[in-house]
1. With distance in nm of label points 7 Å out along Cα→Cβ at positions 58 and 98 as the yardstick, tell me which of I, II scores highest.
2. Figure out for me which of the structures I, II the number -23500 belongs to, where helix-only ellipticity at 222 nm (-39500 (n - 2.57) for each DSSP H run of 4 or more, over all residues; to 500) was derived from the coordinates.
3. Out of I, II, choose the structure whose coordinates give semi-axes √(5λ) of the Cα gyration tensor in Å, for residues 74-129 alone equal to 34, 12, 6 when calculated.
4. To which of I, II does the computed value 16.8, 49 (Rg and Dmax of the Cα atoms in Å) belong?
Structure I
Amino acid sequence: MAASTGVQLQLTGVSFVQGNVVKVDGVSLSTTFVSETALTATLPDTFTSKAATHLVTVASAEGMESNAVSFSVENPVPQISSLVPIETNANTGAMTLEVLGSNFLVKDTSVNFNGSLRQTAYISAMKVTVNLQSSDTSTRVHTRSTR
């Protein structure tokens, strides 16, 4: 898996000068001066790994900071494409169900199975597993994905 390079921020404003630094939540970012009205900076993945609102400012070499502008990161909507296994016989006991799809998040993905919320084990953005309890398989189970 290739490492992400972050999100490229393009700031527009007035009176930017060489040496200005973009800050996000008080953290200085490597900043490129483009012109008196434009700066660019790369927002590291740590700022975009979960939903949050960040405050972006520009600091001068003397330490003066501009007004803050909000930058929001939103979680993508998870999508289920398939389940493995797709069915099981009654009374097979506890089992692991693989949920395949996209946009699964490391810490924030759970599965609703027959009306009960189940925690998942994150495998990748395209796969999570959920441990079903014996009571979940006390009758024949046929799974299907719904959107």
Structure II
Amino acid sequence: MKELINKLKEVKDLQGLIDLITGSEVIRYLFIGVCTTLVNMAVFAFLCEIVHLEANTANVISIICAIAFAYAANKIVVFRTHCDSLGEMVLEAGKFVGGRLVTMGIEIGGFYLVYNILHQHEMVAKISTQFLVIVGNYFISKFLVFRKK
């Protein structure tokens, strides 16, 4: 973490930031993880605040949107994998979705616990589950889905 902070201090302009982000798989993953979380949170907030959808339903929909974004972003930006055939890509996407379903279960269960049982605000419940989800997703993606050939 100290190394990351030192590298961030050295960034002088936008190109330096881009070089820093693209240089390390972990940093790329964290960046895309933040973007994925923002997609998840923005869709959730939109559905709750604008559409007035029930919070648990909005949570499920926001996770599905985030999973779709995350597959493309992780494949292209983070792990930079290539599939030789459509079948290979379908298998990879299936493993990705399967892994995300596992962490979706963790997120839904955690959200339900914090929101419905502990009676915390919906955004507190949403934010409090994100750390476990991000860490779990990294390990699933790195070691099960986007393994180098």
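Read-outs: derived from the displayed coordinates by stated rules, not from any lab. Not measured: the values here are computed from a predicted model. Cβ atoms are built from the backbone, for glycine too; each structure is taken alone.
1. I
2. Numbers: I: 0; II: -23500.
Computed on structure II.
3. On the way: I: 22, 12, 10; II: 34, 12, 6.
Answer by label: II.
4. Working: I: 22.8, 71; II: 16.8, 49.
This value belongs to structure II.
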